[in-house]
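Please treat every number below as a calculation from the coordinates, not as lab data. These figures come from a predicted structure and were not determined experimentally. Cβ atoms are built from the backbone, for glycine too; each structure is taken alone.
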Structure P
Amino acid sequence: MTARLQKEPKYVKFNEWCAKYGVVAPSLEWPVAYGPKGELVGVRAKTDIGPCQSYVYVPVNLTLNEEQFKRSLIAEIYDNIIDEYNDRDNCDHFILIFFVAYQMTLGEKSFWHPYF
């Protein structure tokens with residue numbers, strides 16, 4: 001199941017995107033099929049990973065975060081969201097949810113498209 005899963009275009013594209021932009025994960029195998037019928041997709045350690053040992057390196061420019069939002073084409077909306085939601089407990093979540101939703105609407109035009 002895992003071998004077939006690893007050949008699926010969406011996973012191949014994602015892995016190529018990660019490699020192109022500097023993700024390093026020598027101790028991990030992805031994707032891996034789990035469950036009785038391989039219906040669960042996950043990650044597997046290829047070697048033992050010790051305490052406090054790094055197992056994946058993701059460059060900050062690949063992360064979806066507030067700073068990416070502030071530098072995006074919709075940056076002017078950021079201040080409005082902060083003003084509207086700043087006094088709520090989950091303000092940080094609202095900001096990221098909005099930014100992710102926006103990126104998803106861009107489809108293949110989004111830098112993060114392979115991630116979605």
Structure Q
Amino acid sequence: MGNRSVSGRRKYLWRDGHWVEIDLDAPLPARKTPYVRSDIGDYRSVLTGEMITSRSQHREHLHAHGCIEVGNEWVEPTRTVLPSAREDIERAMQASPETHAEAKAVSDLATQAIDD
């Protein structure tokens with residue numbers, strides 16, 4: 001249940017005294033009323049100084065000046081491939097200037113100093 005391929009998280013809703021998992025893949029119910037999106041407030045462009053008075057003018061202005069609205073762009077999720085733990089340990093051991101016997105001797109001395 002749910003769209004776990006992107007984030008792996010589940011969403012819950014408190015209903016009738018207990019938590020119910022939300023099925024993120026379930027179709028939304030049909031709208032009973034039209035969705036009305038309000039227009040944006042007037043603002044002065046930081047690029048040109050002209051007044052922008054509508055959402056359509058805002059889009060045109062951004063496009064004309066090669067800008068994008070941050071937060072609206074789609075970024076494909078990526079997963080960093082990490083080396084295996086074995087490879088990581090082997091690389092650390094090869095980079096270490098001391099041998100296992102030397103490291104053990106230092107560790108034993110430190111343990112003995114703590115115990116005394």
- Message: Given a value of 1.30 for Rg/Rh (Cα atoms, Kirkwood Rh), calculated from one of P, Q, which structure does it belong to?
- Response: Q
- Message: If helix-only ellipticity at 222 nm (-39500 (n - 2.57) for each DSSP H run of 4 or more, over all residues; to 500) computes to -12000, which of P, Q did it come from?
- Response: P
- Message: One of P, Q was used to compute FRET efficiency 1/(1 + (r/R0)^6) of positions 18 and 58 (r between Cβ atoms, R0 = 25 Å, to 0.05), and the result was 0.05. Which label is that?
- Response: Q
- Task: State the single structure among P, Q that was used to calculate FRET efficiency 1/(1 + (r/R0)^6) of positions 50 and 74 (r between Cβ atoms, R0 = 35 Å, to 0.05), giving 0.25.
- Result: P
- Query: Taking relative contact order in percent (Cα under 8 Å, 6 or more apart) from the coordinates of each of P, Q, which one would give 21?
  - Reply: P
